[in-house]
Structure 1
Amino acid sequence: MKKTFYCAMRETYLDGTVKTAVLARESKTRPENRINRNPVVTGRMNWFNTLEQAEAFLAETEAAA
């Protein structure tokens, strides 16, 4: 049975710009967390079981920045 998982996505660009979003995906298992880097942007995707957890994670990372 599929379940909805929530991704807290944060992209940090070389010029200091930060973009965040929460994405949802249906899957049998929770996707793995990932970090993607290239010369212009670093993207982090952290997956959570609930929307509240994903939103709280983004709020924490924003407060720490």
Structure 2
Amino acid sequence: MAIRQFAADLGLTNPRIRDDGTVVVHSTSLAIVQVFRLSDLATDEFGVYVLVITDDVPGAVGAQDL
């Protein structure tokens, strides 16, 4: 899947998805730029806005593997 590859290229790991379509990733650093870039790449790939968050927030709970 494209999102997995984009995330790996940006140094983000463990991409998952919530029921509402939000992509959740793990980062070992402050990766806000990489998260925004992943959102941009996924949005371009799929033609709809893709929200990406990191897994260090309560909203990431319950995300499923991609």
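Some observations on this one:
- Each of the structures 1, 2 was assessed by percent of Cα pairs over 15 Å apart; the largest value belongs to 1.
- Structure from which 1.5 was derived, distance in nm of label points 7 Å out along Cα→Cβ at positions 3 and 43, options 1, 2: 2
- For -7000 (helix-only ellipticity at 222 nm (-39500 (n - 2.57) for each DSSP H run of 4 or more, over all residues; to 500), calculated) the corresponding structure among 1, 2: 1
- Structure (1, 2) behind the derived value 0.70 of FRET efficiency 1/(1 + (r/R0)^6) of positions 35 and 51 (r between Cβ atoms, R0 = 25 Å, to 0.05): 1
Quick note: the coordinates plus some simple rules give every number you see, no bench work behind them. Because the structure is a prediction, the values reported are computed rather than measured. Cβ atoms are built from the backbone, for glycine too; each structure is taken alone.
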